[in-house]
1. Among I, II, considering only Cα Rg over 2.2 N^0.38 Å, which has the greatest calculated value?
2. Output the label of whichever structure in I, II has the greatest value of relative contact order in percent (Cα under 8 Å, 6 or more apart).
3. Thinking of I, II, which structure, once helix-only ellipticity at 222 nm (-39500 (n - 2.57) for each DSSP H run of 4 or more, over all residues; to 500) is computed, gives back -18500?
4. Work out the source of 69 here, i.e. which of I, II gives that when percent of Cα pairs over 23 Å apart, for residues 176-431 alone is computed.
5. Name the one structure among I, II that Cα Rg over 2.2 N^0.38 Å, for residues 144-199 alone of 1.12 was derived from.
Structure I
Amino acid sequence: MSARLRLSRKTSQGILWASACTCTFIYFALDWNRWWAYLTTDDFGLFFQSMNDPSGLLKNNVEGSHFTNHFSPIYELLAPFVQISHSVVTPIVVQAISGSIPAVALYNIARKKLSPGLALGVSSVALVYPPLAYIMYGDPYETCFAPAVTVCLFLAITERRWALATLFVALALSIKEDQALFLAWDALLFMVWAIRRRDIPLRNFSLFTLGAASILGLGYVFYLRPMIAGTSHWPALSNAMHSPGCEPITARLISRLLYLNQALLPLAFCPLLAGRALLFVILPFAEVLTAPRQLVWSMGSHYAGVWIGYMLIAWCIGICNLYTRKIVLVPKVITGAFTLSILSIFFARPAAVPREIHFRSDAEAQIDAVIASDLPRNVSIGVPDVLYGHLWQNPLVQLGVSRFPCYALLYDKAHEEGLTRIMQSDISSAVYGQYTMEWERNGLKLYRRRGCSPRQSSP
């Protein structure tokens, strides 16, 4: 690490950008292979079917409109690229880039107090921070864009680039409705700081951010969402607040403490040295940890995206604070955090690696050909989650058979989990109508519902 102390700014920036580009390529390759090898979940198909909708309402056959569950116009920014290219590439590329941007932004924050070599070390830890890596490898959830926007917003504020900071506020508010709450909290904290320091530009920007966040957040919750949904019921909120199990309080407390440890351990607990910066982390963490549903506070779920950016900022500031007190410890702590992050990626979720990552097989290549040429046109087709991500361009494709689709398509040669088994049970019990098999090819089985009169039958 002592060698890093002697790195020039130009050299450290070159290493940083090379590392960030490499990391982006790795994320893209993993996420592309995940789709190519039929490993995506139902949400992947939902997002792309929404982005393929030209109405501007992000319509899909699961939610009706994605706006009935979440305020995520950031998908509308990606929609033109999806509709023009008819490809999943652009959102996956943006997702991969979002995983590397926090490191670049952190370097610029750290450079204000640290040497180029130490700033490079701080940013390098962000590239291998396990919670960030976990959400980058997965479906392109709204929250995977939040860490990059959060860190870039703080960088713009520290550099007093108010126009750029305003852009990042707009981007943050377009990610998800809870960002309005977090930004309002951030604005209040910055306002207190600005008033104490008599910083008028920061105070004005904080007032603007507070106003924008309040108007958008309250407007979505009380007006826009009920208007689009046509009902006051909020499925996403109900689902998040639903606790399927009855775990003892002690077990739930221990699980949450383990989650907190998984967030802090890869950073060598240095965010705890950040003092006032930790105040920004409180609200995002509270949203996750107070949710009754364990999936929300399970490391690896996309919900971590709301606090990762704030935690990385606290990591950076914590190291800067340590530098002013014990400079000799800083290289060792950064090296320790980098090592802990690498070990956590491979050992915190060891069972998930062989299960979630494998290359495309010949059988999956043959499925592509069947899907492209042998399916009926202009009719509703119920599919399981693994097929939904490959049939998103068809606006009539839906998940499962609960909405009585004309056809049902199963892939029971592999991936016999989740919705596939539910569909198999629904078809055999005829709970949603009598389905009879039309054909079976390459592990795919096509069923037709009795009484259905499609405008065009299967070839």
Structure II
Amino acid sequence: MNVVATMPSNRSPDAELARRLAGSAYQGYAYSYPHKTVYAPLTPPRALADVWAEESKRVLELYVHVPFCAMRCGFCNLFTTVNPLGDVVARMLSQLAVEADAAARALGGAHFARIAVGGGTPTFLAADQLDRLFDILSQTLGAAPALVPTSVEASPDTVTAEKLAVLRRHGVRRVSIGVQSFIDSEARALGRPQRRAIVEQALNLTAAAGFPTRNIDLIYGAPGQTATSWLASLDAALAWRPDEIFLYPLYVRPLTGLARMHSAQDKRLDLYRRGRDHLFAAGFVQINMRCFRRAGVHAADHACHHVLTDGTLGLGCGARSMTSTLHYSSEYAVGRAGVKEIVADYLSRPLESFGFSHFGVTLSPDDRKRRRILLTLLEAEGLSRGAYRQSFGTDAIEDMPQLISLVSAGFAVIDESCIRLTDSGLEYADVIGPWLYSAEVATRMESYRWR
């Protein structure tokens, strides 16, 4: 998730797209819009009961953020802190219970159609702490993993049979393991010193636990990585027969361990193409630039809830909540000092403060339309013009005429029902995403002061 956004110029859409294409194919991962670097203090804070009053709460996602890791990888700019001391984890779970109770009272009879637990590293928690986390969700919010698709992220060095047993007992269906590379030297170059033996042990335990869906994350573009070693990592992943594989390009981001690394030759696009074609040959289909799913695998863990039309309630320090008009979270930081400061603030918050959103961004009508266009277009299925018109009463092409430029560049096809990226368009998703940002959002991202 890179957040570098060059501010839009006065060039025509065709000229601006051409300017961007002359640079790297990796200019920004538009995994959400607007990015947290656009968020600001909400003055005055917004009462959650008011924020959610007019929202549909029948098909919500519940996202829980666990901001702890055993180590911080060199490429990581996630909101996380390493090896918290003393009773920090226990206090965090206590605050999570308070936050969940405040959310339950504000939302009323909400129904959660999907649960995701991320971080950080959720499996950094001990088995009994994982047990408590899921008890909080089910007892306070009625969000039971046994009843809805639930996904948990894990890192190899934190996976144990006892923890996996807790997840299975609670009904977790999907586990995603961040392997990044099966080549030990590449993992070290990424600032993630791990041994393949530990990775294989974690994958073996996960397979034995019988999760219906297993995902493996890999990174391409590591220092010293070659086409041969990249395909070797892919083959090692495929040997475990995962249902999904995510291919992430390496981004060198501010305030991360690799921030001073400069590559003389950017091989990422070539590696992406080789990896994509290798997965196609292995029977996978492409969901978006990063996600590949084994053909025939039903995406049950993504069913019912759609991030662009249904709301998300985020719990835990670092989590993001999203309604149709307001996105809010705790404050944002990447650097160690900034994250620790925000975590400390979360742990000291009084009970009554959890009934309000304090930090976020209000989406303008243009932002809402742009968000739908941008994030739907970057999926392989493309943007349904009919669904867009049903939501907004206008046509996507009328609202964003610059989409026509993608056709002339060979990046998209447009017909009466859909706007869909071509294979070349998906290759350049990390260029197209930032190209579609509004001028205001791009300017605010550009002026963000990293902490």
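1. Details: I: 1.06; II: 0.94.
Biggest value here belongs to I.
2. Numbers: I: 19; II: 24.
Checked I, II; max of relative contact order in percent (Cα under 8 Å, 6 or more apart) sits with II.
3. Working: I: -18500; II: -11000.
The read-out was computed on structure I.
4. Working: I: 69; II: 64.
The read-out was computed on structure I.
5. Working: I: 1.12; II: 1.35.
Comparing all candidates, it corresponds to I.
Coordinate-derived values only; no laboratory data. If you're wondering where the values come from, they're calculated on a predicted model, not measured in any experiment.
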